[in-house]
Structure P
Amino acid sequence: MYLCIEGLDGSGKSTLFHKLAHRFIESGYDVAEVCPTKKSRPSSLLERLFARHTFLQRSSMYRAILYAVRSHQAAMDADWSSEVVLGDRSIVTSYVTRWRRWFNCPRLTVGFVDVLERTIPAPDVVLYLQLPAEVLQARLTQRDRPTDIDETAARSEQMRAAYHEIMTDGQIKRLRHTKWIALGLDGDDDPDAVLEKAWAAIMKNTDLLKVS
């Protein structure tokens with residue numbers, strides 16, 4: 001099963017990802033990890049240029065190409081034969097960040113993403129973390145780094161709407177077999193409490209059973 005964690009920046013995806021990976025291993029599952037938006041080859045020319053130049057960091061086209069390369073590399077490196085393949089983000093993120101960007105047309109977004117990112121599979125299950133906008137913005141302002149172009153309040157709301165539309169309307173053929181688990185959180189839970197809620201939701205809504 002390919003299970004991915006999705007959500008807006010500040011929702012706690014990476015923290016939950018590491019805790020879930022540990023929980024799956026503790027429970028006896030064979031687990032592989034895949035992070036299609038994370039850089040896997042920091043020394044590559046694309047990555048070095050991106051890290052060095054602010055104008056490239058703010059270029060939607062350059063980011064699309066860079067993330068396509070990352071996605072392809074992640075797909076090549078992952079062990080897809082594992083019982084559980086756990087993802088920190090997925091192809092869904094690429095659809096969300098470019099949703100309705102051109103002429104307000106979802107089909108253009110889907111076509112663009114599908115051409116660039118052909119290698120990475122669609123997830124079997126998406127665990128979507130939902131938190132209030134004010135909680136997310138408060139967390140982002142506490143981070144000791146510059147705000148990314150997709151972390152502004154306006155972009156956050158656009159992407160929230162994109163997640164909702166993609167999850168509920170079923171417009172993307174590539175995701176037609178993907179199951180969504182929406183996990184509503186209020187921001188008051190500590191990471192261990194979020195883990196327990198996520199674990200319960202996964203066990204309730206998938207065919208996975210604890211083996212120990």
Structure Q
Amino acid sequence: MLGKKLEPVVVDPASNWPLFAEKARQLLAQDKVAVVFGCWTSVSRKSVLPVFEELNGLLFYPVQYEGEEMSPNVFYTGAAPNQQAIPAVEYLLSEDGGGAKRFFLLGTDYVYPRTTNKILRAFLHAKGIQDKDIEEVYTPFGYSDYQTIVANIKKFAAGGKTAVVSTINGDSNVPFYKELANQGLKATDVPVVAFSVGGRGAARHRYQTAGRQPRGMELL
């Protein structure tokens with residue numbers, strides 16, 4: 001680039017959040033990299049942020065995030081909730097989006113889902129949706145047993161037109177969608193909008209076991 005050869009330096013923190021800070025320090029202090037592209041969760045980004053600010057490094061964060069953070073050492077390239085989550089829920093509330101009256105907020109237990117759902121709950125309140133019509137559930141990273149949760153979604157949906165807002169992270173998406181199919185929960189009955197799932201290319205291999213994607217599911 002610009003007449004110079006680029007040399008990539010790759011490190012793997014292995015989803016170990018404290019290790020992210022150690023690897024960031026290695027990249028900046030030892031490897032002397034010019035810029036870092038990385039982190040896929042807010043918890044990993046927050047782990048490395050003090051290192052980048054201390055050593056004046058530059059991080060490109062490649063995915064959506066919860067907002068409520070700003071640093072001159074980070075390029076936040078993904079959408080914040082007001083750019084992604086709120087427009088999606090506004091669509092679900094609309095006639096074109098199905099006119100949902102109840103919302104099941106399901107996410108992995110870390111900062112992005114919790115902060116996003118806090119913002120969404122306030123938005124739904126402003127739209128006249130009461131707390132009794134909002135269910136909020138969190139699961140650990142790597143969670144795979146969604147049988148009870150999907151059964152609870154079905155029960156919750158019996159109380160009125162319902163939509164699921166998913167902020168599930170990573171591999172846990174596969175067993176979740178598989179369980180939706182196992183229990184016969186169709187998107188025409190309960191649509192799911194997801195913010196942490198890739199498109200057809202990303203899903204090509206890992207999602208084959210989840211069954212055919214129900215018509216009406218939205219992946220954002």
- Message: Given a value of 1.9 for distance in nm of label points 7 Å out along Cα→Cβ at positions 84 and 124, calculated from one of P, Q, which structure does it belong to?
- Response: Q
- Message: If distance in nm of label points 7 Å out along Cα→Cβ at positions 44 and 108 computes to 0.9, which of P, Q did it come from?
- Response: Q
- Task: Please state which of the structures P, Q yields -10000 when helix-only ellipticity at 222 nm (-39500 (n - 2.57) for each DSSP H run of 4 or more, over all residues; to 500) is computed from it.
- Result: Q
- Comparison of P, Q - label where FRET efficiency 1/(1 + (r/R0)^6) of positions 132 and 188 (r between Cβ atoms, R0 = 25 Å, to 0.05) is highest: P
- Task: State the single structure among P, Q that was used to calculate relative contact order in percent (Cα under 8 Å, 6 or more apart), giving 30.
- Result: P
- Message: Say we calculate mean projected area of the Cα convex hull in nm² for every structure; which of P, Q gives the highest result?
- Response: Q
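Every number here is computed from the coordinates shown, using simple stated rules; none is lab data. Predicted, not measured: the structure shown is a model, and the values here were computed from it. Cβ atoms are built from the backbone, for glycine too; each structure is taken alone.
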